[in-house]
Structure I
Amino acid sequence: MNRRDTGILGEKLARDFLKKNGYRILDTNYRCPYGEIDIVARHGDVLIFVEVRTRRSLDYGSPEESVTTAKQEHLKATAFHYCQTHNNLPLQYRIDFVAVELDGKGQPLRIELIENVVGDG
């Protein structure tokens, strides 16, 4: 399994996890000049922007540790752009991460939602 396949699998697992927990997926892989957001969802009256990070091993750190300050700034700008270019959205939003860890066979060891990891939402 190459890096791209790992990412695609992680995003699918994250979407399934979010749906099971009552989230409604609105958009995936939203791109704009400021960056990309893996999943845009709604949970109750809150718009959720989700960055998914998937790891097959922890040799280079946990999924959460892979999100740099620069990436967080891109997420904020991309979320703001999404809000400015789409109608009928909840007024409140936040940026979450879903950490996915896989075993050697690509089976999930851990899927964890970490809420509100980037401020100003």
Structure II
Amino acid sequence: MSDISIQKIDHSYNEWLNSLDFYLQEIGILKERLTEIGGKNTSQDVSKELEHYENQFTVQRDNMERLKHNIRSSIHNMSDEAKKGAGHVNGAFQDQFSQLKALYEHEETVVNELRHNFNRFSADWM
């Protein structure tokens, strides 16, 4: 495999980390709204939906934290490799980059759908 510049990958990784931090903050805000809805509505139907969203927020938060960890690990490994290769890394990091990109894009889609669905739900119960 050919060598690739670390700068091409590093920029994307940093952008993804910033986006994941934003999504994590947003999930925190949505959880606060969830608590507010729970305080105002005690029906069985609402309780089931509240539990569903609470679980989904937890799962997505954990997924994002795990993805951030994997991105940071890749950055660290690439940095070590780049020091050996004068700013270039082995093409195997391109495969890792592609896998992380697919995971990031999937997580972004899931979080946006979750937010959209929750906003529709909260509009009905706020």
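For relative contact order in percent (Cα under 8 Å, 6 or more apart), which of I, II scores largest? Kindly include the intermediate steps, with their values, before the conclusion.
Working: I: 25; II: 45.
For this comparison of relative contact order in percent (Cα under 8 Å, 6 or more apart), the top structure is II.
Upon calculation of P(r) over Cα pairs in 5 Å bins from 0, in percent from the atomic coordinates, which of the structures I, II produces 2, 12, 23, 24, 20, 12, 5, 2, 0? Only one of I, II returns 2, 12, 23, 24, 20, 12, 5, 2, 0 for P(r) over Cα pairs in 5 Å bins from 0, in percent, namely I.
Here helix-only ellipticity at 222 nm (-39500 (n - 2.57) for each DSSP H run of 4 or more, over all residues; to 500) was calculated and came to -9500; which of the structures I, II was it taken from? It was calculated from structure I. Using the calculated result 18.8 for mean count of other Cβ atoms within 10 Å over residues 43-50, pick out the matching structure from I, II. Of the options listed, only I reproduces it.
Looking at FRET efficiency 1/(1 + (r/R0)^6) of positions 51 and 83 (r between Cβ atoms, R0 = 30 Å, to 0.05) for structures I, II, the greatest value goes to I. Quick check: 4.8 is what I get for distance in nm of label points 7 Å out along Cα→Cβ at positions 91 and 107, calculated from one of I, II. Which structure matches? Checking each candidate, the match is I.
Only the coordinates and a few stated rules stand behind these numbers; no lab work does. Note that the structure is predicted; figures quoted are calculated from it, not measured. Cβ atoms are built from the backbone, for glycine too; each structure is taken alone.
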